[in-house]
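These are the structures, in structure tokens.
No value in this document is a laboratory result; all are computed from the given coordinates. These numbers come from a predicted model, not from an experiment. Cβ atoms are built from the backbone, for glycine too; each structure is taken alone.
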Structure 1
Amino acid sequence: MSADKLFPQTLPQWLLHNAATRPDEVAQRHKRDGIWKEFSWADVRDEVRELALGLRARGVQRGQTVVLMSENRPELYWAEWAAQAIGAKVVALYPDATETEVDYVVQDAQAVCVFAEDQEQVDKVLPLMSRYTGLHTVVWWESGGLWSYRQDGLLGWDAFKAPARPAKSEDAAWFEQVIAQGQSKDIALLLYTSGTTGAPKGVITTHASMLHNADLIGQSVQLPQGCEYLSYIPLSWATEQWVGVTLGLIRPMRVSFAERPDQIQEAIRELACEMVFFGPRQWESLAARVHTRMLDAPPWRQSVVDWGLRIGRLARAEQMDTTQRPWWVRALLPLADALVLRPLRDQLGLQRAKIAFTGGAAVAPDIFRLFAAMGVMLRNVYGCSEFGLVTVHQGNQANPETIGQLVLLPSAWGEPMQWRLAPTGGLELRGGAGFAGYWGKPEKSAEKMNGEWFQTGDAVGQGPTQTELIYYDRVEHMSSLKGGHTFSKQFIEVRLRFSPYIREVMVVGDVTRDSVTALVNIDGDVFGRWAERKGVSFTTFTDLSQRPEVLAQVASEIAQVNRTLPEAARITHFVNLPKELDADEGELTRTRKLKRDFIEQRYGRLIDAMYADQTQAAIEIPIRYQDGRTGVLRADVTVGRIAAQRISEN
């Protein structure tokens, strides 16, 4: 993009630009009560102006912090842009954040106002208003259950916007004037880290950083104007801020919102989205959905689907260009597409998907290959909240063993990125829009820098070309066994998660151990159907996880992955956990990353049993129910072994 100084330099300035140049063009759509409601750029501007006037009336000042707590919907975007319009900064929290997590962020970010979608979110915030005198306003827009609430500072959506009505010309002039005061160096967001290695830290994110990284994504994948996009990934992810919030403004795109989170696939199918962005767990879930449906299909249909996917893999392995494939593969592809691949894409809502993103964690190469066979090329977006975009799969090829090509482009808001590998194998970066530091934590900010180089903490290697990177793991998670053999736990875990039977898995092994073991979370839904088909009876998830037939199937899945690993890194023992790993219990982050230290401590008895070669171990696990009650789960857990002859197979 041009570096013209007259170019919009903040997100609200882009909003005014779009409202002036394309006022009647559809900017956003939201399904409400089964009907898609459209909002033009002029509509969005007017909504944001009313919210900005409401913030002014409540005394919110430039530089202060506004917190957002909601599922993705237009009001969430409007509230963010309104806060930024008056010079405030924003923190977006996961909608399932606990009261403890909300408490930490409200205090750390010094929040003065919270936009909370509904009663569930409001209930997490109200106790904090008496604890922190700076928090003076809470705004909700879904009234269910809130009609009887009476508290100073708690306002409904319409009441909050009342100062803007009726519309006055002087208010419109003030709105444009205050937005014009914004600069690209202003803080737009605090993006809180997942907290896998300690308390979450608020990454200072400027408008320049947002615009730079969004522009790089648009350049890298040649994103067309007016692209249909469904916003689903939480705004607490940096990538959704770059894609949905910022690219939606500067390209611009039509950004839509499902009525409920469980209607995402239906909404994507209805909208015929051209661009989709899911996290690795969502893509794994879609792959498992394909496998699960096949479990219920008659044998002849399974054979047809297997044949269609095989032709798709032969035709589209790692690229969408089929011109170099054998003539008979190209001849059979239209038939395979008509009988198998197109119906699969349609069932998953991916019929028109031209750009399909994944990011936030590593993805099994077989996931890439499965969707490529269907005609959907996944593109890995790799970066970090602190520095920004690093790599993305570009062009019409995507090597599933890599995380894409380095993005070394400039933009109007940042210079080209430079990179190097430290002696530890860690990736270091400089240039781009730069690292602005952690909010209120200068010492933590300094720890991330090696001179003028930002230390990502990620262990990577170079791919087949000099511009491609292969992701191994976090540097601190690269592990060595007692015998000196080095291996990556995440490398093994992502390949095991390709199995439709395994929802989560944590690999265990360090310098005090002489072998690798695994804690497995089975997929209860998939195994439930499997058990029904096999005639295996069970009562609860705990009972199902310990059935001998289930243990044998999991052992088979592990053995299959073992064959692709060096002998020293192969899994020798495993256990099926008697409960699902849960973010509310501190076992996962909100992005479903493993909290390894906590899990190793909680399930230490099972780990000890695996390394002692025991056949069974009794365990008591504290659990938290959805209604807030606590209890203890007691279970006898079987230790599974991978047969020695399987480990020696090549």
Structure 2
Amino acid sequence: LVLVSGDENGVETGYGRYEAENGAIRVDLDYWTSADKTSASNKNHTGMNATFDGESLTLEDGRRFHVLTPGRHELEKKTWKEVDAALEQGIDTAIITIGATEQHGPQLALATDSASGDCLARMVAERVGQALITPNIRVGISPHHMRFAGTISVRAPILKSLVYEYVHSLAWHGFRHIAIIPTHGTNFPMAGELEPELQRLYPHVNIFSYSDADAYLGSAAVVSEHLGIDPATAGTHAGLSETAFMLACQPDLVDLESAEQGFMGDAMAMGEKLNRDGTHSISPIGVLGDPRGATVEAGREYLESRAALLADYVMERREGWTPEIPGDLPYGGLPEPEGDLADAVRARRNGDFDAARQMLQEKLQEQPGDPMIVLELARIDTLEDRIDSARASLESLLAETTDDETQEKIHDELALLSTYQGRFSEAAEHKLESKRLRGLRNDPAGEGLKLFYIAYFQAETGRVDEAIESYGQALELARDPSDINLDIEHLVGLALVKKGRLLDAAQRLRVIGDSVNEPEFRSHIRRFYHLNGEILLLLNRPEDAAMNFQATLKIYDHPLYRESMARAKWQAGDLEGAIAEMERLVALTDPRLDIPIHYVKAHYQLGQLYEQQGDRDRARDWYHRFLQFWGSSDMDLEEIREARKKTTG
């Protein structure tokens, strides 16, 4: 035991050994000193009884000392192994405080708001338990203080971006609860904006930010009233309450001899003028209140009141939380069909292929040779796995048309048909021709989309390095933020995950995340969820991954996302759930038309799942169906070799 406690009136200090059991402590002192301004007494080699409640040491004579454990909760003072061990032991809460570097009158240091955050974070972490404190963000939104030397002000979007970076890192490491606490007044509105934005991005993490500035300031007002300090004296900035708070929190930042009386009117009523014209417009010294009567005793009460308020808030937001999918997700699926063929397309999407075919054939009688009708009929053949029939009609149409735009669409369809049959070189040739035709229309981003598909073919057939290079070429053609650009960022991120390059994949994730707050890109949050889920899967966190995939599927039920959900359940040991997801995948209609490789591979994966369950007959059946697609592939893929073994054994 080492105890050091004191103020301007006296000191208690000593050291020795102790034994503890159920909160009761027996202390054997080697040396102990009690002193005040006029005298001191010493005790050597004596014993005493005490109790410890986790926060305070109480001696048998009733004296109570708050115990501080330096660095106990501070993330930055731990090694990575200590943080890893803490997470394993259930320390699942991270506390981010956002302070400021701004003037606080002639008596308080510029670090006042940040130091407040340091003190409060330590006390909150002690009280709520299972928590670590991140490095304080020591700048804030302080333009109204810029007439005072030393103030550093940052714009709200910049500060929000920094908090985003903190949260991304903490979520990556596996913190389950992330509390964001501003300790500077004009940071509070931004904190209120952060909560819904970050909750939407990370549905598997409990992210919450304290934004009730009135309650935060009100905690000081209650103490002032209790102590008989009038509101004008207590003040709202660098007045008595904040100065006393700092005497209790970090007294080396206080120069009480330099304190001067500041603005003594109703600061709240002057808020508009203060924010518009600056603090100096109502107080040339930057003080709202009169700090001259501040004491450490009053400061302790202010500190205790505010710490209790914030600790209660964190515990309330943490208790009983369960992850849930955001309720305000945008629609991100196929656009509603329009034009003369809309009813037929709707019928096809609903799985009513006979009705769709009949409507299209009737249209074709009215408009013989219409290429769009032929294309739609070919898609029905594709969905019914009549690939040869679809190919024949498309090749016939290609031979008859001279229109570049129509030829481009036909080559796109033929490329996808080729992947259904495992003819990947042929698929790439069709996409390259489609790219050439798109180039005639001076559309670089459109050309990038064609390369995107070639990269997709490469990635899903094991040529991941080639795919990453092709995606890079595609991004060169589609550099600016757009639907195509974000689609490519998403798929290159998935390819990087396949290579185990999670840090690079995370950079792609951030690019997508930075875009989804823009109204025109909101639906791309599905790509953020999906890529984040794949990263979480590789980090062996299948439950967190599944939550992200659920959110993705709520936006758009697509084979790529459905297959990921199946793998998450598979990794978690839920074979029945994985099978159900794969069977939903193979039952999809239009969403699988542009991404057939996942549809075909799902047959192989169902074979693996049933085999793992011990149902060899059903496994063999799915392997056989898989080979009906890729049995004559132009690539010697491992899946094809394995399926052949399973069906001939």
Structure 3
Amino acid sequence: MESVFDLMVSRSWSPEAGRPGVSPWFTSRILMMVLCLSLENGLGAQATTTAQSQLDELSARAAEAQRRDDYQQAAKVYQEILKLRPDLTGARLNLGLMQFSLKDYSAAIQTFEAVLHQNPKVLPANLFLGLSLLRLQRPREAVAYLTRAQSLDPRNEKTLVALGQANSILRDYGQANNWYSDAAQVNPQSADAWYGLGVSYLALSREAAQQLARTGAASPYSQVLIAESLEQQSRGEDAIKLYERLATTAPRHPCFRAAVGLGLARLGEIDSAEQLFQSELKNSPGCLPARLGVARVAIEHGDLAGAMRSFDELWALDSHFVESSAASSLAGLAPEKVNALRARLGKWIDGENKEAREVLTAALAGEPSEQDFAGAVQATASLKFSAGSPASPRHLFSEGRYSLCTQALRPNLEKLYSADLLILARCAFHSGDYRTAFLASGRAVKLDPENFESSYWRIRTAEKLASNSLLHTSVLNPNSARVHILLGDAYREGEHFREAEEEYRRAIQISPHGFAGHFGLATTYYQNFKIDQAAEKLKEALDLKSDDPDASFLMGSILVLRRQYDRARPYLLKGLQGNPNNVPHVYALFGKIDAAQGRLKEARVELEKSLEADNDGSYHYQLSRVYTQLGNKQAAAAALAQSEAIRKASAQRAVRRLGLLPPSTSDQ
């Protein structure tokens, strides 16, 4: 039987194709468990005395066929049993399971429907009928049966994951996230649940980012998210420019300048960062991110004693803040600074600060905390802090007592108005209770869609939760190449290229001769414009699987970019046999080759076949040039006009997606 990882890794991708849907899955473990139960309870107990011998013999034959994984033979035996005893629900159920195992999902659906006609409350029939419908891409129908299965066994992990998958296909990512969260709570060791949870958080983050781009593209909230994204993509110069521009804008919420300052500090702009931290503390003395930034500046200047005093004070105010924020605030330190701080931590012998020392040491190593994993599925149940304070949540926030603030507001989350929801989102995020911050910001967005700060926290928490969930998937399966490939796919689709590269490299290290790892890494390089590295890695992938059409298409694309047209042709011909989404782009590349080599009539034919996939106007533009060279001025003008219209629409989509300001008339 295939597992979730087998099935999902096999999906194909192209640089031009859309995001693939979530693939169906199943594991042999639950199948065999159901089979054993059905055989025990469905045949012997219901068999009549006269047919007992024959039924026992057929049952033994079926069991033996299953042990050999001969599902075809087992299905035939169950059909023989049903001819003798059509009333045996267990035999019919097992027949459906055999058909499911044989991937004959249409037949399995009919069989499970017959079982449910006899008894609508048979759990395996509801579950496997739902899974069969998912395999046939009928998720809306599947949900009805999976929901019934869940009502019959609310803590069945497989049902919960299947419901998450069905809702993901339906693009109801919020509901999918809830189901995956339930599954992870039922079985914290379920890699399927954690992976689905991470992917659903990524989807929710994208949805929130698209909403913010539509309504607040020019807002500082959108711009700071872009700066952080540029930083993650190792585009340091671009990130610094954007952070510096943000440093001159009026602060939008307490600690906004501190967030900008920490970004600059991570990129080595210490003086600018220090000015922002001091400016923040002048107006908001209780802003702990600014105080953490001051500690970072002290480390950069070699004042380790001052840094340790700051860490002491921060730990006393809110240890959860230090635990959740230390790693990001210390990122980007030079190796010699890291070594010096690590040595100083080793001499920090105060017994009361042992936990703080461990947290900071782990942060320097980039290790996740247990708090990160727990907060991905539910609100942190028991925050540790000193005795309760009678102060209002707003006052607690202003003092930097984020955990106390969260504890005060969280019980009334569903009753809070926008202003208090924003305070809760801020406090929960800074105390590491990301799930609460996610829920609070989501509710605030619903109450006031025009409040861009709500969207900002929604996006930040969803990305943090996605990262933690996917990381936990890796922790659960550290030696599985398939898991690392899946994680690489998820990061790549979210344009987190650095993390994607790391996961594919881990997969290659585990399985050096595995095609998927090499192809995934090559695709990541290509998407991130690292063309030479993509070509090198593609060569390794094609050495392992020379006829793979999708890898061939990608290699052909690179060779066309390099104007190595004769070398590109054989690869592109193979590409025609792969992902159907690639085919129009193959025609476009052939058209470009033919035009460059003077075969204008052939180029016209190829380019005309590519127009359905012209997302940016470039194919129409190339065709207009070919028409011009062929002397067809009218067709050339029409193609050029269409190219311009598509280009403008594409530029507007990019502006909305990235949240960038459109260029001025003079720039155009």
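Listing for the model above:
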quantity: Which of 1, 2, 3 leads on Rg/Rh (Cα atoms, Kirkwood Rh), for residues 365-548 alone, largest value; calculated: 3
quantity: Which of 1, 2, 3 yields 27.4 [mean count of other Cβ atoms within 10 Å over residues 77-84, calculated]; calculated: 1
quantity: If helix-only ellipticity at 222 nm (-39500 (n - 2.57) for each DSSP H run of 4 or more, over all residues; to 500) is computed and equals -17500, the structure in 1, 2, 3; calculated: 2
quantity: Which entry (1, 2, 3) yields the derived value 28.3 for Kirkwood radius over Cα pairs in Å; calculated: 3
